[in-house]
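Student: These are the structures, in structure tokens.
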Structure I
């Protein structure tokens, strides 16, 4: 029976400390949650600004569902594109300083759609080796040639671009790398794209809402504006709702509407979500204190972790990875924290390279200084 072979594979994963399993939350998202019947202080959510349970977003979602229903009923291109979808696309484009935007149901679908929609056989994609899995899968599906450059190594990318004779070139990178928390050198990458007539696709899933003036993202953080930048960001992390969008020149968006299979062949997200996203954008722009709170917590965490035997990886973002090295050590420390009522996930290969298993500490504006001190104290106890 094929099931026996599947079970052997699962057993091998378990023996290597790589078996994944889900936990069930019994409370809304937040810094303090109940999981499988037990209370936890959570440091494993991408809800960076603490908006996922904000009553204003819940009210906007409720009002949107009352006005527009619970579902969309069709894909955007059939009959599923509603007034709130159009309104939030226009608002998102203005928010990030691009001419036009296109909504997708998830960030994964957005990356699949934009890469497959713009490049194919005879073209080439240059990708950072630590890019998100969705970008890696998108490259494979596009059937374009793929060349990967060393993480944040602009010189290596320059050599690859110089050697390429392909006519259409696309450079793809995370803006904030999801497992390391560091930033891509976007100004240098853009300069290379200008020199070699390439597009630059920036996945700002972990920068949107957090970086830049009013949380407008990594492009604002670096002061970048160029028609050759194609910008993608997700709306279920700092924005606190769901979905994703691509913002670019009108001709690029028009091509995606006609060519991006992940957009064309999927049911549109409910218009009620778009009404909640409009409320979220207002909060992002108005409440700088949330981002200021994040910076205070990041500084406090770094200060308190200095004497630990495990190093924090360099990051000035809410993603603060604690490098333990082995899968067993990462799992043991994660379990030790769990026994103390603190939930921090252990991240292991293949999500990260072999020998770099880590705890991925995710800070939120919903955390307090006392929450961070409790995490620091738990880690010092485990280190002893």
Structure II
């Protein structure tokens, strides 16, 4: 037998998304005992004690399938964000909702407009559906160019992704820029506003995506997550707000039990723990300032971050610096896959972790790695 089953042709163009190295892998690979991870934009402040307690209480029922409709979780989201139950979807992380969107809306030959330097899972699922990526360059100051996105729309465009704040640059698109895009957006094109880091933004220029959804506009969908400010990355819980027709389309394609019982319980509790969220935002703000001040002291150019990470320009030896940090037990994220080969993305950690990172980085740069 010389032939074997051939994967569908969408996979020919697909480069798998590569997450940050896990701590245990780095310990094994480099023979280290003390490793910190500043690569995946995880919260260094833990999770809400209320969410942890809710998961512990839910453990006794894990022999039962979860509620496939996530009824109580969606009701909690409806109450928290003042939107009807029918306009809310939940998933196994925001990634799952991006997959559901791709499966529900994309066909062979459809086009999807994304920034050249934005979240890589958009690309993966577009290719998997045998659709076409249309990539736009960054605007000055490492910001998404929404005017270029509008210019790129054709008769074949089905979705435009606006990652805001953008990952991996940490920059925001302003309300005026989003308004211009929406004014030019054909009714048949879905604008997906990915707001995974929205709670960390302080700028008065940041747009209110939920306000657009509340108008009933049928071609706008907002994505959010519990992985960042809520510190629940490990349980995988994302949610979406949109027109009821869009949400109904996702319901047709989603797996029957996409959000597990522990995630549903944790999500409900986390939404109610506003004090934990306030403390996390304040600590993140202080850490962001500490990290950026350190980069300024080292003379390193960096993007203006509105998130829990900072994009910093290292130079042509960026990969060597990443390797040097790994050997010293610090995991950061190289940006080659985002067409930013001179850059590194560094997550905000605890004050002690940030000082360790900055001291190690200064030493590496002084030695020219």
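Read-outs: derived from the displayed coordinates by stated rules, not from any lab. Quick caveat: nothing in here was measured; it's all calculated off a predicted structure. Cβ atoms are built from the backbone, for glycine too; each structure is taken alone.
Student: Suppose you compute mean count of other Cβ atoms within 10 Å over residues 250-257 for every structure in I, II: which one lands on 14.1?
Tutor: Of the options listed, only II reproduces it.
Student: Check the numbers for distance in nm of label points 7 Å out along Cα→Cβ at positions 66 and 234 across I, II and tell me which is largest.
Tutor: Largest one: structure I.
Student: Quick check: 6.4 is what I get for distance in nm of label points 7 Å out along Cα→Cβ at positions 2 and 290, calculated from one of I, II. Which structure matches? Intermediate values should be presented prior to the final figure.
Tutor: Working: I: 4.5; II: 6.4.
The correct label is II.
Student: Which of I, II yields 1.74 for Cα Rg over 2.2 N^0.38 Å, for residues 26-81 alone, as computed? Kindly include the intermediate steps, with their values, before the conclusion.
Tutor: Numbers: I: 1.57; II: 1.74.
This figure was derived from II.
Student: Going by distance in nm of label points 7 Å out along Cα→Cβ at positions 50 and 154, which of structures I, II comes out largest? Write out the running numbers ahead of the final one.
Tutor: Working: I: 3.7; II: 5.0.
Once distance in nm of label points 7 Å out along Cα→Cβ at positions 50 and 154 is tallied for I, II, the winner is II.
Student: For distance in nm of label points 7 Å out along Cα→Cβ at positions 210 and 322, which of I, II scores largest?
Tutor: Working: I: 1.8; II: 3.6.
Comparing I, II by distance in nm of label points 7 Å out along Cα→Cβ at positions 210 and 322, the maximum is at II.
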